[in-house]
Structure I
Amino acid sequence: MAFRDQIFQIKPEGTSGTFESMAGADVVQVGQFTPTIQDFGVAERSMLSARPGTPVAAVMVNRLMRFEAPFEFSGSGTPGTASGLDKHLLAGSMNKAVVGGTSVTYGLAWPPPATTYSCGFFLDGVRYACAGARVESIKIAATAGQVVTGSAAYVGLYRAPSTLANPTPTFPTQAPAVAFNSANTPSGGLTLAGVAVCVEEFELTIANTIELYDHAGCAPHIDHTDRAVTGSITIARPPIATLDVLTNAANSVLGALVLPWGTTAGNITTLNLPQIQLAPVGLVNIRGKAGFKLDFTMISAASNQELSIVQT
C-alpha cells in the first residue's frame, strides 16, 4: 500500500554519505509510494548458543533503503528554468546544460556525476532517511490519451529515522502535465528514422548498475558501474514504402527516435535518441487495428549519440 501523508525531500550532498540538513525548500512533488525502509543483508553466525535451538544473533550488513518515486513528466512552465524533475534526472547520472530563457537539456554523462543525494520522506511526524543515494533507474512512459509519467528508483545508505514535524513544502515550479495526444504532439513531430509515425504508447528505461561498496577501513558508498538504455514504442503501421521497420530490424539498421510532447513554451519536452537498434518487430492489436510494437536499445559510440532530454 502507499500512503497519503507523504512529503519527499532530496538534497545534493557536500560530502558523499553525510546526511544533509533539509528544509521545506528541498521538497520535491511526487506521487504516492511505499519505500523499503530497511533493505539489509544478513551475516549469519555459526556459534552455538547457551540454549538449544536458540541461534546466536546474526549481524545486519549492507544496510540500504530503496524506493521508487513516481512523478508526472512536465516542464517548469518557464523556458530555461529547471522543473521539479531536475534532481531525479541529475541523481540518475545525467548532467544539465541551461540556456537562459530558452532551454534546459539533460544528457547522459560518463563517467557519472560524483554527487550523491540525501533523501527523506515524512509519514505521520516521522522522517525516514537515507544518504549517499543514487538513482538505479529512470522510467518514462505514456499511452495515447494519458499524461506522460515517470519514476526514479533510489538506492541509499540507511539512516535511522527521527521524530520530526512535517516541513512546510515549497515545491519547485512545475507546469501541469499534458495529455499525450494529437493536441500536444503535433502531426509529424514524432519521428522514427526521420519518418513521422503515429504513436500509441512508449516507454523508456535508463537502467544504471548500482553497487554498494562497504570495505573494511573505508566509509561505505554507492557507486555507478554501468548502464543501459532500452525501451519500446507501439505505432500504427506505416506503409512499407515509407518506413520498412521489419527490414530495418532484420538488417540491424540503426535509426534515430525523436519523441516530443507539449506545445506551450516552458512545457515542451523532447526525448532524443540519435541511435537505436530495433529488436524483432511484433504485431499488436491497437483497439481492433494491427500495429507494430518495436523494442529498442540505445547504441552509442560517442557522446553525441547518447540520449538527451530537452525542455523548452
Structure II
Amino acid sequence: MQIVGRSDLSRRVLASRDFKAFALADIYRDLSVRFGHDFSPAVDIIERLPTFVSGESHKRLRASMARANAQRSPAQLAAVAEYLHAFQHRLSSGRVEMDLLADFALPIFRAIGTASLGPRDDAGAIVALAEQIPHLFSTFTSLRQRLEINEDIRSLMAKFGDEFLDDFALLVLGARPLPGALALSLHAIFRENCGTRTGEISWPDHFTHSPLPYADRVSLRPVSIDGEAFEPDQRVRCPVQSPGWTPAENRSLMFGTGSHLCLGRGLSERIWAMVVDMFVAADCLAEAGELEMSMTSEPFDFPVKVGVTFEMSPA
C-alpha cells in the first residue's frame, strides 16, 4: 500500500479518474471461497455504499440516494429539532454528567434513522443493525462477528426484500461519520473553552473533527501525479484529515472531494448549526471529561467514551 502525505496530492488522487474506489465487496467474495460461508448479504449491502463503488454503478447509487435524502430531510430535521428541545430542557435541571457519544450524538443519529424509516415498530432494531455494519469494514472484526452481521442482513432481506437495502444503505453511511464528528467536535470545543459559557463561545460554523481520517483508492493504470508514480492495481491511502495539515486543509477534505463527495454533507451541516444554536441558547458551562478512542474501529477513528459535565451555574 502506498500512503499519500500532502493534502493537495491526496485531493488530486481522490478526484482522479485514473483511480477507482477500493472494492471491499471483493474481500467478502474471497472470504466466501476461503471459508465456505455465503457472504452474499454482506456483499449486497457493501455494493450499495458509494464509498466502495465506482463507475456507472456509483453514479446510479448517488443519484438515487440524493433523491431519497431530499425527500426525507424535512422529517429528519424535525426529529433532530425535537430531540434538541428535550436535551436543552435536560440541561436546565442543574449539573449533568454524560457521555457525548452515548447520550447525545448517537441518539441524534437514531432519531434521524427512525424518522427516515417512518412509523414502524421495528425501526429501532433496523437502525441498531445499521450501526453494526461498519464492523464489516475493519480488519479487527472476528470471523464470528462478521458471520453474525451477515446473517442479520440476510434476515433483513428475507423480511423486507432486497430492495429494502437501498434505504438501509443510507442509514449505514451515516452510522459512524455523523455521531463521531458531533461527539469529537463538541468535546474539543468544550476542552478549548473551559470556563466559558456555551452562550459566549465563538462557535465554528463547521465540524472541527471527523472520525474518518482516510479513503483508499486503487490505480487503474500507470499514472504519475506531481512526480509521484503509481503502478497499476496499487492500493493508495489518501488522508482526508491529518494532524500535520492546517485547519483549512483538514476542513477542505472533511467531506471528501470529486465524485465521492459525502452525500450527507448538507444534512450534517444543518444539524451542526442546530446543535450550536441549542448550546448557545442553553448558555451553560461545559467541562470536557475523559476521551477514550477505540483501537479496533478502522477505517474510523471512533470514540468509545466522550465525557462531559454540564452545569447551569449563575451567569
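Worth a mention:
- Source structure (of I, II) for mean count of other Cβ atoms within 10 Å over residues 170-177, computed value 15.0: I
- Label whose coordinates, when Cα extents along the principal axes in Å is calculated, return 79, 45, 39 (choices I, II): I
- Source structure (of I, II) for log10 I(q)/I(0) by the Debye sum over Cα atoms at q = 0.12, 0.22, 0.23 Å⁻¹, for residues 74-185 alone, computed value -0.55, -1.29, -1.31: I
- Parent structure of the calculated result 16.8, given that mean count of other Cβ atoms within 10 Å over residues 10-17 is the read-out and I, II the choices: I
- Computed 3.7 for distance in nm of label points 7 Å out along Cα→Cβ at positions 138 and 250 - originating structure among I, II: I
- Of the structures I, II, the one that 0.9 was derived from, the read-out being distance in nm of label points 7 Å out along Cα→Cβ at positions 178 and 274: II
- A value of 0.45 for FRET efficiency 1/(1 + (r/R0)^6) of positions 90 and 194 (r between Cβ atoms, R0 = 30 Å, to 0.05), calculated from one of I, II, originates in structure I.
- At a computed -1000 (helix-only ellipticity at 222 nm (-39500 (n - 2.57) for each DSSP H run of 4 or more, over all residues; to 500)), which of I, II: I
- Structure responsible for 18, with relative contact order in percent (Cα under 8 Å, 6 or more apart) calculated and labels I, II on offer: I
Values quoted throughout were computed directly from the atomic coordinates according to the rules given, and no laboratory measurement underlies them. Nothing here was measured: the structure is a model prediction, and the numbers come from that model. Cβ atoms are built from the backbone, for glycine too; each structure is taken alone.
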